[in-house]
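Once you scroll down, you'll see the structures, which are given as structure tokens.
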Structure 1
Amino acid sequence: MTEQPQKPIQNERSSVRLPILLSFTLAGGILLGSSFFGGKGIGDAARGYSKFKEVLQLIDNNYVDTVNTDELVDVSIQKMLEKLDPHSSYFNAKDAVAARSQLAGGFDGIGIEFNLYKDTVYVLAPIVGGPSEAAGVQSGDKIIKVNGEVFTGKKVDNTFVFSKLRGPRGSAVRLDVLRRGSQKLLTFNLNRDRIPTFSIDAAYLLDRETGYIKVTRFSETTYEEFKTALGSLKAQGMKKLLLDLRGNPGGFMDRATNMADELLSGSKLLVYTDGKDDRYDRQTRAQFTGMFEDGPVVVMIDEGSASASEIVAGALQDHDRALIVGRRSFGKGLVQMPVNLSDGSELRLTISRYYTPSGRSIQKPYEKGHLEEYESDYKKRVQSGEFFSADSIKNNPKLQFKTSGGRTVYGGGGITPDVFAARDTSMFTNYLYELSSKNILREYALETFTKNRKKFEKMTFADFTKSYNVIENDLQAIVKEANSANIKWNEKEFNRSKTYIQALVKAFVARQVFQKKERDGLNNEFYQVMAPLDGTYQQAIRTFAQAEQLTRGNYSLKK
């Protein structure tokens, strides 16, 4: 993931989330990869169009002050869409470029992950093999100027950053950065290059037979990445698959159905859509012999798994092909068609609903024009205790459906897992949030790697895991750095988060040591270090006996 901001951790009293790389939540429920509007008259819409044009002209000609009519049109479109559904959306020309890049397979830029904090751009990490890494840009650097222009202040948002850091391949960029401990600006002259983006973040064997694949989104390259990962793991002896779709906000529908097709045999129905216009009604079935149609599969989902993730989980659950473990998914079952408008802006209009093979609509309820209530669903789940108790999931008994093997599943609001896994917030504190949001842990990990680079680079991962640990001296140094960053000391919270802090720093060091350009963006070692503290991951591993029963046709599983 590159030239992409890292969101601050969502800070709740009960929990802290680690930063994520996606700068934009995908506004669309599911994105179809092509646009084919047209062919029908606008009918009654013509009268409304004439009225809107008349009002806009009156404002432009007669309003007491000068106005920007382009801005008025943008606001009008946004307000119109708010009356439709939660996922129809509009991007102006500048935002559209950034939004499209989230699902692209790459772009031209300088190759950094960044975070916006107090109107300043912090480098989280230079991308391995990218121009910034080659020039010597480091994690923790603050970008003060770009090509001589001040790069701080209220004007600095995601769109501004993209406009300055991205550009044609080979074009020159001058960065002036401030590095921790330095009084003077450091200048780097570099040339933009093609920066690939990846959607498979990890693919490794956790034992001799069990493969793990982490999918972060469904972008242009996801299916090809998945096939590569699956083939590699099978060649290493994989007989069981743990597929991690947690936090995956979705993307292209066809990448999701192709992924499901790799795991399902025959010509089984994968998903179907239904819209007002028959042109948007379609059934998608398995078409080819997949690479892993027989072995047991466990799929992890949570409240951040949406749209295309729910297509995969729903298809595998409805055909009793996989055991679903985790928490109820987001509930985004609307399909958007992206339409490029003449000025470079983009409309993503909901044109149909999608349904899983059993007939379930996964879309959670919403009332048109009441987006605030829809967006408060996450808060309601917290308040109801749904993240911590399976009994708090309230499925509508009227929306019961049957899987191919006769198991009961529910529609009307996300995929309900077969095996519930509670969220573990025992180690998440505000102190951990502050350490993460101010990059203390990543910067300390980078310093550790830099000081010990030669020693680390001689190690295998097995050697690293055994010989390197974050000890008390490291923790004291981290606390000292935190004090310097005006993070208020809290001994109780520090002790709660201590084990997690140690693991996270070790994981960041592992990423620096082992991530290579030829690894296609995989962060295997990071995930392997963190795995012992991942409760859902550990619980999912223990469910393979149940998943094995599904493969044998035993569908009488207890939830």
Structure 2
Amino acid sequence: MKPLNPARIGRPLVLLCLFAVLSATAHAGREVPDFTLTDLAGHSHQLQRAGGRAVVLFFTGTGCPIARKSIPKLKAIEDRFGPEGVSTWIINAYPEDTRRDILKEVDELGLHRATYLRDPIQGVALALGVQRTAEVAVISTADWKVIYQGAIDDQLSEGAELPEPRQKFLETALTEFLSGRPITQPRTTSHGCRLAYAGTAGEAPSYSRDIAPLLKKNCVACHREGALAPWAMDGHARVKNNAAMIEEVLLTRRMPPWSADPDFGHFSNDPRLSREETQTLLRWVAAGSPRGEGPDPLTDALPALGAWTMGNPDVVIRLPEVQQVPATGVLEYRQIPIPSPFTNGVWIAGMEVKPGNRKVVHHAILYAKWPGCPDGGTGKGVHLYGWAPGTPSLRYPDGVGKYLPAGAELTMEMHYTTCGSPQTDQTELAFQLLPGAQSRQAETRQAIQLDLDIPPGSDEARHTATYAFERPATIYLLAPHMHVRGKWMRYELLRPDGKKTTLLHVPRYDFQWQLGYMLKEPLHVPAGSWLLVTGAFDNSTGNPANPDPKKRVHFGLQSWDEMFIGFFDAADDPAPVRAEAPGSAPAGGQP
């Protein structure tokens, strides 16, 4: 079975008894919203980018007898209709199925070449009103409408099995669709194992009790006047206007912004909604986003935006002059010297950037330079802290800090993008300081590949970068960086004993959200280990962000060039006390 690309899926349908009402409309000429799921190889699939004429979705879970017996039928459908532009997707909708469970069944059923996707929050299954495994839904890529939903045929049912099928529902529907004839039976009853969803059976969520508090807790920090998001969640009317988009960004996993594969690593700044929270929102949208009774918590007054998310800072610096940003054009990076606020060496516990104008600030990086300091070839010295949309404030664990020597020269690199009208900006950066020397000195390091060669039209141009640990160290933060052609990136640790561990996998890199992933438990790395960073670029016409698919792309600073950098924050283990070169800070001591 050929790999294919995900498509768009129906607006969530309410649970159990609500399914009976809503599932009747799931196939009736309704456009289904887009969704994104990940396959077992860690590749991201988006329905909206599926090719061909139709996509067949087959819902399953490990161990279901009817689903297992249906696999040969599904393979026959792929063999017959694949050449005519019909793709087949298998979607596992059991949230408790582990990767090991799934791989075992894939091996038993011979599904290694299939497009096998995981739906751990059950969003796609819920959206289509799927109640049982072995159900199929056929989506036309011409208008993203469900043309058939139900059973493959009538041979299998719970506790019974015919010698041969009498009616081949899926085959008939596809034959009619491909020949341009109306679908005579667009809906049939499916048979398989019941899917269990989160939430209360038969009860639509309450806006006042369930929805508004959930949005206030997870979304309003960005979706408010003057903040990062394009619209404010300031009451039921505004949320209802955007309910269909809420559904779509949940199903495509664009919101909350978080790109890490949940199979690898645990991170303290993970903002994802739980399965229960996601399904609550989807069920409410499916029910028509009702206001219901009770107060509207989203109309409550919010605290002023001025607070720093990391808490009260000790020192705040800002660009010394207001920056003028023109209405249009492509702007060069600005290297702006900033007078250091420190007269002596300091240990830094945390940092945070507050963009002065989010409409135009693309990224901000603070560099520090002093005699004898390290330099990655930029000439700007040490990378102290960088911000782009989605970057969290930085706070190191106890006993860890970055050291900034006295007399260091600070430079803020500002990248501005125009927005159609003249703008101004005066970005700020805050420091939290430590009272004295720390036992571990953190640094921002990088595995970087400068020799990029991305062929025109390639949708999987792979590259690698490595970093060697000469001393034992502890890793705190991972931050992948590519530009608009970036597709995916993976961090793996290769230990001296030959063991390999995946620390982070980002199956769908998003240049608009350059996230940093703070390890929930800092990772100690023995000397002689290697950090291996692998990834790929999509320079094809299928990448909607690609500025020029005909161009061969190399390393460069601007967004239409590319970068391949695996940033990470780490600190070497404390070394025995010894004499240090002037201008450097001993680990655990202060010059």
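All of the numbers you see were taken from the coordinates with simple rules; none came from a lab. As the structure is a prediction and not an experimental result, all values here were calculated from the model. Cβ atoms are built from the backbone, for glycine too; each structure is taken alone.
Have a look at 1, 2 and say which one yields 52, 23, 22 for semi-axes √(5λ) of the Cα gyration tensor in Å, for residues 140-443 alone, as calculated. Mind showing how you got there, number by number?
Working: 1: 38, 24, 23; 2: 52, 23, 22.
Considering all the candidates, the number was obtained from 2.
Figure out for me which of the structures 1, 2 the number 0.00 belongs to, where FRET efficiency 1/(1 + (r/R0)^6) of positions 180 and 436 (r between Cβ atoms, R0 = 35 Å, to 0.05) was derived from the coordinates.
2
So if we calculate FRET efficiency 1/(1 + (r/R0)^6) of positions 396 and 532 (r between Cβ atoms, R0 = 30 Å, to 0.05) for every structure here (1, 2), which label has the highest result? Can you show the working numbers first?
Working: 1: 0.20; 2: 0.75.
Of structures 1, 2, the maximum of FRET efficiency 1/(1 + (r/R0)^6) of positions 396 and 532 (r between Cβ atoms, R0 = 30 Å, to 0.05) occurs in 2.
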Quiz item: Looking at structures 1, 2, which one was Rg and Dmax of the Cα atoms in Å calculated from, given that it came out as 26.6, 86?
Solution: 2
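Using helix-only ellipticity at 222 nm (-39500 (n - 2.57) for each DSSP H run of 4 or more, over all residues; to 500) as the calculated read-out, with -4000 as its value, let me know the right label among 1, 2. Could the numbers behind the result be given before it?
Details: 1: -10000; 2: -4000.
Checking each candidate, the match is 2.
Supply the structure label, taken from 1, 2, corresponding to FRET efficiency 1/(1 + (r/R0)^6) of positions 260 and 476 (r between Cβ atoms, R0 = 25 Å, to 0.05) with the calculated value 0.95.
Numbers: 1: 0.00; 2: 0.95.
Only one of 1, 2 returns 0.95 for FRET efficiency 1/(1 + (r/R0)^6) of positions 260 and 476 (r between Cβ atoms, R0 = 25 Å, to 0.05), namely 2.
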